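Laboratory data are not the source of any read-out in this text; all were calculated from the coordinates shown. What you see is a predicted model, and the numbers here were worked out from it, not measured in a lab.
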Structure P
Amino acid sequence: MSTINITTEQLNNNQPIDSWAKAGEFNYVNVDNLSLRYLTMGQGEPLVLIHTIRSQLDYFQKIIPQLAKHYQVIALDLPGHGKSQISHQVHNKPLFVSAVTGLIKKLNLNNVTLVGESIGAAIALGIAAEKKVTVKQVFALNSADYNNSNGLDRSSILGKILFTGIRLPIIGFIISNAERSQVLKKVFEGGFVDNTQLPESLIAEFSQSGNRKGFAKAFRSIFLNWTSWVEGVKQYQNIDVPVELIYSDHDWSLPQERLDNQKRIKHAQLKTIDQCGHFSALEKPNDILKIILADKKFN
């Protein structure tokens, strides 16, 4: 297994690890010429967590410790996100699916449970459809499978301005380079019913990661290549493992988009979380845990 072990100080810029992560171990793995940060915690069957756009593995901080009581949890920073390497590659869905698939292979994980939120859910479904690794089941939270939208442009008026304009020449470059923590906070708040569930420390971490050299260009590349996510849903008909499509009642997806996803996937179950926005793992972590751990003791 090709991994790069680095110290806590290197990983956290001389800052202590947050209390939720102290029981875990951080490492890096080389996949497709990219260095990806990942966290492992717990023992048992492998469960891989795949975060949303513009976040990182810390996004799942409210559910990782509980999941680690039942699984070997592996959470990663997607390419260009968090502390994973930023590259000049085209940032489309195949890149992200290949990166997570590569990590699963490098870590010799088999019979994997995949849990993803937003684009993380779409990536998990893409991995299950390609069948390049053995997947046991998929929990797809608010999957970013939209028609004529990237989701964020539905989050708020600010989101519509930013994430429609980000694809435009010149203006898009300015937008991608002009992010500030307060703007980022407002965009994320557009994905909550109760935005008090969005930790200030998490926004600060996301903002710090977004200030890295090359991030703005890589982030904009996702939106310039959004058609790859729309096209990617065609593969879902190949999925033959159990899938739970979990949508919040205030998610950015439209009711018909949710039903369309259920129709694409054989035997997919559709569930709804009440009084919750797009970022369900942060806003309603206990609801998510109850669904994932339905056949285990959850306390």
Structure Q
Amino acid sequence: MKPAPPPLLTADVFGLPLYDRGKIRDVFAAGEDILVVTTDRVYLFDRVYPVGLAGKGRVLTALTLQTFARSGDLLPNYVISADVEDYPPPFNSRPDLLAGRSYLTRKVEPIRLECVARGYLYGQAWEAYRTGGRPWLPEFPAGLQQADELPAPIFTPAKKSRTGEDRNLSRRELVELVGEERADRIGRITLEIYRRMREVFARAGFILADTKFEFGERDGRLHLINEACTPDCSRIWKKSRYRPGRLQDPWDKEILENYLKERGWSPLSEPLPLPEPLLAETARRFADLLSLETPAGLSGR
């Protein structure tokens, strides 16, 4: 039996300088366009953790392209093609590396927001509801439990940070940052995409509890960018295991974060080794998400 390939931690194989390096993605200039390569790096608690998760980049890419394809009637996205044959040299010479984990994109001006859609009372929203410190959270009925489904999905934007924790914004702060018309449009589209993808996940037996989107602008038009509805930017639960009133069993990167929290690990501490069985189970759960229906037109064209 052929051994599984090791995790891809960097994509520095072309002898070219990086255009940018994000938490998970290595980005290259490709003529007038940009090539985005999704690695298998693991990002936990606002830091890149010194471990990889084999196959993760391909799962994130597939789910992102699926969301882009399913939201194309709402707004354009920045993907030109996910077919390596369409890439300019030297990138088209490495289908073994890039196929399934990359896409060629247009340059856009990113809007520095994390546009979060929440359908369940969990994470920061649960803590804010429980403690009452919630200027960024709408009013909810009393008596809700942890992980309860909300009466309707909500939009909770945050100011994006590359170096630290993102900051949740009230409606007033969002309008001051981007203007009222753009705030309304971003909020409406965030919730429309979330509702649509929530149904797709449900048909495959999953709950898309919350997720976040990022947008950019090109030629005055809003574009969907970066990643969407992946286990790195979403909370995903198995419907058959969902029980409100308690912590949920995650099908996302929280499975690794929970392991560290249970052991009292701090992001300021030295990395704690992650057991191989835990990494293997996380990789298996990520791969489970590929059971979602796949629409035509995933190239994003």
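What to note about this one:
- Identity of the structure behind 14.6, 39 (criterion: Rg and Dmax of the Cα atoms in Å, for residues 42-97 alone, calculated), options P, Q: Q
- For the structures shown (P, Q), relative contact order in percent (Cα under 8 Å, 6 or more apart) is largest in Q.
- Among candidates P, Q, the computation of log10 I(q)/I(0) by the Debye sum over Cα atoms at q = 0.09 Å⁻¹ that gave -0.44 used structure Q.
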